[in-house]
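Pasting the structures here.
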Structure P
Amino acid sequence: MAVFAAKVPASATILVDEAYHHFVEDPRYRSSLELIGRYPNVVVARTFSKIYGMAGMRLGYAVGSKETIATMAPYASWSNANAGVLAAAAASLADPDLVPRQKKLLNDTRKWLVSELTKQGRRTMASEANFVMIDVGGDVTPVIQAFRAKKILVGRKFPSLPNWLRMTVGKRDEVAAFLGALPEIVPAPASAA
């Protein structure tokens, strides 16, 4: 990221989305927050939607140089968070064990999910987030519908990845229900049988 930031004109703002920052375990990973001092045009956005489990509440924040944030301030939407959302965020921040606890729980469940999918011979994309992308071998639309019919909610179709199903990591029993239904909806590849 530093190489990229060095090549971008200072007049252009670089927005770095770190929504999944808290899940990353790769020791090579570096947050872009460390670049803000050298490159004042870097702005890092984070959210309470992922690790804090507040997806429906749509609360996030941005970190940047004082000047850059001041330039952005007139465009901020100040009326999109209600008192309940702010109280939930404050409670989340007050619990110092929340992020490490959620990180371990969700990452362990994601690793278990990938292990089970691998045993079935299924292809997945490497992930350090709270979801896994699974190759279903064809258009994902009927797969999504089949899961919904079983009251299992999975992700939407991504036009650039039409054969890949996004499975958000939830509670272990929810992931187990997904794994139980998957072979019926999308049989395992013949090579895994």
Structure Q
Amino acid sequence: MRIDMANGGSVDLEDAVFARDFNEALVYQAVVAYQAGGRSGTKAQKTRSDVSGGGAKPWRQKGTGRARAGTSRGPLWRKGGVTFAARPRDYSQKINKKMYRAAICSILSELVRQDRLVVVDGFNIDKPKTKAMISFLDSVNADKGALLVTSEEDINVRLSARNIPYCDTLSVQGLNPVSLVSHDKVVVTTDALGKIQEWLV
């Protein structure tokens, strides 16, 4: 299939990547797995065995009239441990590479159908300049929310876009389902498009 480029001309797209049916369940699974993988899972609390003190029995078992107690660091005591203490855990979910790539293809195909994928030759940003980036985004009708995808890390593009709240930048290597679905427009260079198709075909 062919689509028109924003600055004139047209470009060929692989049907295997950009002409797939939208699989909502698969996309949802990929998005959840990606977000879960980003969680640190470092939350931790102390149980009764972790807090200091409580080594000796506070008082004898019988004859005092008080409830029996074996330690002064139980959950009911001041400075005691937490009953169901949080522990460091791994939130990551397994998703097969084939499924992940299929989800990316499904998202890209839907972007093409909704005219939200914009292909350009390049960003023509010679030096970091926010004003130049805003002007470029206006020219391609991506002023409501844009993800700029480059083939390699471009420091000029990244620095020009970092102060624009509705604009993010990524290289093909960092492309992910969350970024693709959370932006109004995805602006891709022709070089990046070639790498995406090489990765997903």
Structure R
Amino acid sequence: MELALQNDGGSVELADATFARAFNEALVHQVVVAYMAAGRSGTHAQKTRAEVRGGGRKPYRQKGTGRARVGSTRSPLRRGGGRTFPAKPRSHAQKVNRKMYRGAMRCIISELIRQNRLLLTSEFSVDSPRTQPLAAKLAALDLSPSPAKVLIVATSVDENLYLAARNLRGVDVRDVPALDPVSLLNHDKVLVTVEAIRALEEALS
């Protein structure tokens, strides 16, 4: 398949096996859920009645008060007591093998191409770490970031480009190793350099 370049009118030949795959919704959903689950810290912790401080003495006698019998003030039924099924630190990671992850990435990129959301450019850089030149370059490519979210993908993140994009709301800059399925799906447009698409093709082949 051929994909047109945005800046000079040329085109780039891409492998159909990587960039013309059918969209597998179940696979993409599983990989996205696993990726987001792996980002959870899993440090939420609560205490059982055995771990809460105090409660060693029976608060009042067993009979004669007209109240329900209570053996400890740390009971889960009382204010300040422990939890019946407390949350404990754990890992939320889900196993996703390399073949599934690469397959999901190929599906996502292919769908972005079909929806005209992935755009190619021969190169993309700015001479200074200022927001205004970057905004002008995006506007020239009809990628103004005000209503839309734009992801710029390069082989390596240039410091000027990173600093210029940092103050533009909705604009993110990633290199190929840092690319993930969630960032691809969360942006309305994905601008990729030719070198980056070649590196991506090699990584996903």
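Read the figures in this text as sums done on the coordinates, not as results from a lab. All values derive from a computational prediction rather than experimental measurement. Cβ atoms are built from the backbone, for glycine too; each structure is taken alone.
A value of 1.5 was computed for distance in nm of label points 7 Å out along Cα→Cβ at positions 71 and 87; which of P, Q, R is the source structure? Source structure for this number: Q.
Tell me which of P, Q, R gives 31, 60, 8 when you compute P(r) over Cα pairs in 10 Å bins from 0, in percent, for residues 135-174 alone. Write out the running numbers ahead of the final one.
Working: P: 31, 53, 15, 0; Q: 31, 57, 12; R: 31, 60, 8.
Structure R accounts for this read-out.
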